[in-house]
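Just so it is clear, none of the values below were taken in a lab; they were calculated from the coordinates. Note that the structure is a prediction, hence the values are computed from the model and not measured. Cβ atoms are built from the backbone, for glycine too; each structure is taken alone.
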Structure I
Amino acid sequence: MNTQQAYKSFSPSLIPAEQLANPQLAEQIATSRFVVCGEVHGATQNCDVLYSLITHYGITSLALELYAETCKDFIDSCINGQPNFGLIDADYFTASVLSVEMAKTLAVLVNENKISDMHYTNGNTEQAKAHNILAVKQSGPTICLMGNWHTEAELVVTDGIEHKSAYMIIRDSEPESINIRYKYLSGAIYNVGTGIMRFNGPKSADSLYAITAVPGQSRCYRLTVPRADPTAH
């Protein structure tokens with residue numbers, strides 16, 4: 001299936017509200033400027049999760065880990081009902097940060113009046129990403145969608161080099177920021193760094209989505225995704 005066919009055939013699914021309900025999270029969202037979500041790029045279910053979080057928690061502002069210069073015109077064409085794939089390099093989908101399914105989801109969210117403000121906040125460094133997100137000024141919370149590397153809640157040391165995520169930098173300025181990281185139990189994703197990445201968790205058809213607090217980490221949550229399916233590429 002090519003990208004145009006994948007775009008036409010896809011629609012985001014609404015996850016049942018009870019599976020994403022968390023009273024503590026709902027209370028904290030009411031007083032937070034930023035709800036930072038960390039996905040592994042390349043799962044179609046990421047679209048369902050974003051669509052459902054925005055719908056169930058009533059968040060109307062969205063910050064994307066995308067550059068306006070390379071993505072805005074294409075996404076605007078999707079919102080206007082005339083997706084023009086000539087406006088974006090096909091390599092962008094291969095890189096998996098943006099998928100055709102997510103582009104469709106963004107269009108649906110705007111056309112259903114669930115999103116009123118969309119911000120392009122990508123940067124070349126963690127500091128730049130955080131700076132661009134902190135520059136977003138809204139009266140209510142903004143949901144910030146990024147790759148999970150940029151949403152680590154603690155310092156990560158690799159080969160003696162410390163990685164401080166954009167989320168941690170945002171949290172320094174906005175301590176009430178919320179962190180939601182996705183955990184995939186089974187299935188597979190398409191991620192440019194590894195091709196098809198598989199998850200070998202339980203494959204029970206009865207597995208449900210869930211949002212649970214992360215022990216010992218304030219305002220941090222884990223969103224369980226029972227199965228992942230690769231995006232078109």
Structure II
Amino acid sequence: MRYKINLPLSLTIILVLTGMIKAAGQPVTDQSQCSKELNRLIQLFSDTPHVSFQVQRVTTYKDGTNHTVFYQYKVGGRKLALEGSDSTRIIQNEQCSFTINHTRHEAVVAVPVEVFKYVTQLKILDSSFYTSYVVGMALSDTAGYGKLSFRFKPNSIYRSYDIIYDKTTRRIKTIQYSVNLNGARVSATGAGMYDETLTFSNYQTGQFNDSAFSTDGYFLRRQGICSMVAPYTSYTIKNLLNQ
């Protein structure tokens with residue numbers, strides 16, 4: 001059975017935002033422009049046959065400590081191969097989205113999703129994200145780059161979310177966002193509060209082919225049953241395709 005990726009998400013975003021802004025009595029034009037700009041960023045990854053890039057993700061906590069993970073992305077239209085320095089790997093093709101954690105010896109097979117979710121590392125394409133947290137978006141310039149910013153409700157766990165990108169190529173340069181798991185309440189110790197910075201670099205095209213998106217070296221699926229193959233037979237695998 002083949003699973004298709006549902007791509008009209010950008011249209012859903014535009015409709016959801018438009019409805020929200022109308023309800024708030026604010027102008028729709030600017031929000032529609034923001035949604036269109038977000039759609040252009042999404043389409044860059046969907047339309048490029050084979051593009052690779054690197055991402056450094058730095059999580060900074062309020063006590064001054066931080067945690068860094070490096071990612072290598074390979075994207076081919078709606079397919080993805082993502083490898084992290086934290087022992088995780090994600091492969092997505094037309095049949096599934098496969099995640100493996102080598103440290104935990106665990107794997108999960110699920111339905112494919114929009115590639116841009118893996119790029120942003122946040123579910124900003126889900127309509128529930130907008131209805132639960134977002135009140136609007138804004139466009140601006142910063143140091144010669146375009147910046148798309150989300151505006152959040154007071155009780156949202158997200159305090160800010162900015163995508164900084166090249167206005168000519170639409171390639172993302174940086175994503176920055178802040179989280180407060182306490183919502184509007186500020187913890188004196190900084191518990192539940194942290195900042196994320198994703199820095200994108202080394203964009204290249206045409207350096208690989210679709211073999212990068214094959215899961216055959218990890219598991220096989222027969223009659224709906226997923227089984228890991230050598231050398232991963234000791235790994236547990238969870239099949240979420242039918243859920």
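Structure values in brief
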read-out	value
Parent structure of the calculated result 14.5, given that mean count of other Cβ atoms within 10 Å over residues 164-171 is the read-out and I, II the choices	II
Label whose coordinates, when helix-only ellipticity at 222 nm (-39500 (n - 2.57) for each DSSP H run of 4 or more, over all residues; to 500) is calculated, return -9000 (choices I, II)	I
Among I, II, structure where semi-axes √(5λ) of the Cα gyration tensor in Å as derived comes to 24, 21, 19	I
Ranking I, II by relative contact order in percent (Cα under 8 Å, 6 or more apart), the structure that comes out highest	I
Structure responsible for 0.65, with FRET efficiency 1/(1 + (r/R0)^6) of positions 140 and 180 (r between Cβ atoms, R0 = 25 Å, to 0.05) calculated and labels I, II on offer	II
Test item: distance in nm of label points 7 Å out along Cα→Cβ at positions 76 and 132 calculated as 3.4, pick one of I, II	II
Given 1.1 for distance in nm of label points 7 Å out along Cα→Cβ at positions 36 and 220, calculated: source structure among I, II	I
